[in-house]
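Multiple structures follow.
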Structure I
Amino acid sequence: MSFAEDLGEAAEEEIGRAMTLGWRELAKLTPWGDTFEGFTPEGREVCFERSYLWEADTGGDIRVEVTVYEPRSYEDGVRITRVIPRHGESE
């Protein structure tokens, strides 16, 4: 597995975990972010950065960003973004 594929697989796994929370739970915390250390599927030591941000207006859709990178190489990392829509959520 290549370096980029390894980081991409780790980012996909992390965004899957990040998306398990619903809009209602996240709206109480947004904007919020965290960075922690971990390992890719191939065993590389990396940093995982997870952010929950308002997509546009406060109280609207929530953008979820996950970036996985080696500690000294942020610019070579992989970023994945998804959106948790507000529609369908009761207030």
Structure II
Amino acid sequence: MGMPTEEELKQALAEAARMRVQDDDPQHVAKTLLNMNYRLHQLEKVAHAAELYFRSGMAVQEQQKLKVAMDKARSEIDRTAGIEEDELGLI
């Protein structure tokens, strides 16, 4: 499976947003795409904070940024924990 280009992703997210606004998402594909994109951004923040933390010699300020990013990501994961992986076709 190939990755979408930046333009393709931008178009897909715009169409998903349109579908949600117009309540035209009977299979919840648009809702799922928008949610997964949001969660991906949260995890990218964790990865970035972790990189800064390890590059900085594990300074206190970077440790706090990492903790905040991890807490936000964990909160999102916990919020959506009711979704079974097999419901998403991942098993």
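Since every read-out is calculated from the coordinates, none of them should be taken as a lab result. Keep in mind that what you see is a predicted model, and the values were worked out from it rather than measured. Cβ atoms are built from the backbone, for glycine too; each structure is taken alone.
Some observations on this one:
- If distance in nm of label points 7 Å out along Cα→Cβ at positions 14 and 70 is computed and equals 3.9, the structure in I, II: II
- Parent structure of the calculated result -24000, given that helix-only ellipticity at 222 nm (-39500 (n - 2.57) for each DSSP H run of 4 or more, over all residues; to 500) is the read-out and I, II the choices: II
- Computed 3, 12, 15, 17, 17, 15, 10, 7, 2, 1 for P(r) over Cα pairs in 5 Å bins from 0, in percent - originating structure among I, II: II
- Among I, II, structure where relative contact order in percent (Cα under 8 Å, 6 or more apart) as derived comes to 19: II
- Read-out distance in nm of label points 7 Å out along Cα→Cβ at positions 46 and 78, computed value 1.3, structure in I, II: II
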